[in-house]
Structure I
Amino acid sequence: MNLPVSELWFVRERVDDSITLMTEPHVHPFLRCNIWHVRGRDRDLLVDTGMGLASLGQAAKDLFEKDLSVVLTHAHVDHSGGAHEFRNCNLHESEADLFRGAKDQLPLSARDWPRDLLEMMEAYEPVGEYVITAKPSVTFDPVAYQLQCVPATTHIGEGDVIDLGDRVFEVLHLPGHSPGSIGLWEKSTRTLFSGDAVYDGPLLDELPESDKPTYRKTMERLLELPVDVIHAGHESSFGRDQLRAMATAYLEDGKG
């Protein structure tokens, strides 16, 4: 399969005066992470980094004018693949081993993915020879591609704070999808950046690193959170009613 070249690897959507959403449209929807940029007075926040197939720093250099606090909601490669571009990333310590493992390689050929994951992908959209539908440059080789090493990470956890000067986000540990999944909670605006702890689509709780009983506790916690808007790791943003419906459905399904 000869993949076409896409000169525009990232697309943007301006959510409001301070929040910009970036995605990779040529990545299979199952792996198409939401990358969030939040502008602050003193510094900016970047939530997740996408697959790392093209330079996020170059594509968004007009957004990244200030110092960045880069937070990885968890270590899965669709969220952490671009971490190597940044001097330091914040990650929950429970993801450390998974993060190091994710850096070894990134198979883009569909045949190199486990059958169970391919079946999950197919539920979203048919998978071709690769999990991408284009390549970011003429010289990009999807067979030989490997992720670059990450220069440094800082461990963060429950109750830690990301302070942008005029906006403050509290780290919530929301495990279940993965052991160190986190969310960023801004109490003043009742906004949650939830990563893959919850999003408006089929939640993954059968991965090797997932834990259903722990995920139930996270859902119980989310039910009590006085949130107005959730900016998730995949799919569209949504509100409290939808969050409560999803959390309730998960708990009533008897999982875990």
Structure II
Amino acid sequence: MRLENQIAIITGGGQGIGQQIAFRLGQEGAVAVIADINEKGSWETAEMMASSGGKKARVIPTDITSEEQVVNLIQGTLEIDKRIDILVNNSGIMGPVKNIEDIPLEEWEATMAVNLRGMFLCVKHTVPTMKRQGKGSIVNIASITGKRPLIQRTPYAASKMGVIGLTRTLAAELGRWKIRVNAVCPGAVIGPRLDLVIEGIMKYSGKSRDQVVAERTEASALKSFVDAQYIAAVVAFLCSEDAVMMTGQDINVCAGTIMY
């Protein structure tokens, strides 16, 4: 197993992409620490992992927008084996689906708080441990929207473009300590969040669900949405020694919706 006994924090591991990432890292031998504001979902992830024969996961309920709770997350993780080998910054929210003039300031700030500030806090408080180790892997979950415009999704697009900038800068800054920092850019991933996005587009465009789904799938080379298990597979690769010469990269997993 490529990640045998490595200690891995996965934010937003209580559902969706994060749940699949935690499951895959556990299957690869890592001890997964599930950090999510969704405590019920976190325990469901841990139970799913245990029933599949993977490593026993730890649950540390965390609101990543709170620095105090992030510090508690790091301290709790270090109690396992005084190490943090992997940090997967997966927590994120979709933000509003509205024209810019209709977006309340609090909705803009809420999107930035989860998608960027929370990621910053997790890295800030994890990096000192990784520097002492002289090694570590950080994977940030961005989006293909971090590389292109997405109308009526201004806060989300701005935050995900920020994730790519953060990733590249951290890779340059932390490389001397053998800390690798990469990003994964999913396309439209099957699940409840995509359903909410589709509903938002329907509301503001007047299009039917079938029209929205057809437009989104037709935009990809493979004419498909993405299953979260494929995001998890790429994350596991980036965390492994197979990717030891990769840092500062933003890898698309989007069925060919974009190719840059």
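Here mean count of other Cβ atoms within 10 Å over residues 25-32 is compared for structures I, II. The highest value is that of II. Determine which structure produced the value 3.6 for distance in nm of label points 7 Å out along Cα→Cβ at positions 41 and 209, calculated from the coordinates; the candidates are I, II. Computed on structure I. Given a value of 17.7, 54 for Rg and Dmax of the Cα atoms in Å, calculated from one of I, II, which structure does it belong to? Working through the options, I get structure II. Taking FRET efficiency 1/(1 + (r/R0)^6) of positions 17 and 217 (r between Cβ atoms, R0 = 25 Å, to 0.05) as the criterion, the highest value among I, II goes to II. Here helix-only ellipticity at 222 nm (-39500 (n - 2.57) for each DSSP H run of 4 or more, over all residues; to 500) was derived from just one of the structures I, II, and that gives -5500; the source is I. Out of I, II, choose the structure whose coordinates give distance in nm of label points 7 Å out along Cα→Cβ at positions 129 and 241 equal to 2.2 when calculated. Computing distance in nm of label points 7 Å out along Cα→Cβ at positions 129 and 241 on every structure in I, II gives 2.2 only for II.
Every number here is computed from the coordinates shown, using simple stated rules; none is lab data. Quick caveat: nothing in here was measured; it's all calculated off a predicted structure. Cβ atoms are built from the backbone, for glycine too; each structure is taken alone.
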